[in-house]
Structure P
Amino acid sequence: MTDRQHAIRTADRMWHLLVAHAFSHRCAMCGQPATDPHHWRFRRSVLAYRWTLENGVYLCRPHHQEVGLHPDILHERLRNAFPILLEWCRSQPPFKPQPISTAYIEGVVAELMLKADALGILYKKE
């Protein structure tokens, strides 16, 4: 595994833990225990926003599958229950594709780890 792949994998794990914590490990749609983080505004492939916490919601498996087919359902729920997420979305400049360096990703990992430490979230360091 390259340094870049390792940094991406670590950032993904940290983002997952922090999104789960932000939603108290509960589905944003139904409140049941959840397992799936979901990138609601910018797809996972958009590295510039891939690890932005405001771009994540936590969902149970059935709602994650449903939202994949009908994203408007999630947007309606966010509008009502989590207006701060929609406000974040509106405040973002138009997305412009840009190369993302390994150093940038490593910086993201460090920021996410600091947030996890501050919140007392336990994670396995590699």
Structure Q
Amino acid sequence: MTPPSQWSVVLKHYGRRSGKAYTLKVWFVELGDHIWVGTQDRTRNWARNLRANHRAELDFGAGPRAYTSRDAGDEAELARFRAAILAKHPVTARIIVWLSRGKIPCCFELTPANGADHTP
């Protein structure tokens, strides 16, 4: 399980056309045995890149590990992710949701590549 002080993770994603690597810090939650990340705006480039090529790396501070992404399949998964983010970041997450009214959110389940352990 992730230590409570762990709020964000460095996500490396790869360009849809160029294959170029990009990094950013994102909030994450653990749901079951998987890491989930998301955004309030599904048109952001990193979300579009994950949706297109499903390749990612996560770095919790001990070096990057390869992951495969899967776009949330339905509203129930998105609601589950949202509830977990709101529980982890109760004030800030509500402000972000309010500021991003009108945008379409999305989230991704990240599974360790090659069946490796995901423990941060």
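To test your reading of the models, identify which of P, Q gives 1.07 for Cα Rg over 2.2 N^0.38 Å, for residues 26-97 alone when calculated. Don't skip to the end; give the middle numbers.
Values: P: 1.07; Q: 1.12.
Clearly, the read-out refers to P.
Which structure, out of P, Q, was distance in nm of label points 7 Å out along Cα→Cβ at positions 66 and 90 calculated from, if the result is 4.1?
Matching structure: Q.
From which structure (P, Q) was Rg and Dmax of the Cα atoms in Å calculated, if the value obtained is 13.6, 38? Intermediate results must be reported in sequence, preceding the final value.
Values: P: 14.7, 42; Q: 13.6, 38.
That value comes from structure Q.
Looking at structures P, Q, which one was helix-only ellipticity at 222 nm (-39500 (n - 2.57) for each DSSP H run of 4 or more, over all residues; to 500) calculated from, given that it came out as -17500? Attributed to the structure labelled P.
No value in this document is a laboratory result; all are computed from the given coordinates. Everything quoted here is computed from the prediction, not taken from an experiment. Cβ atoms are built from the backbone, for glycine too; each structure is taken alone.
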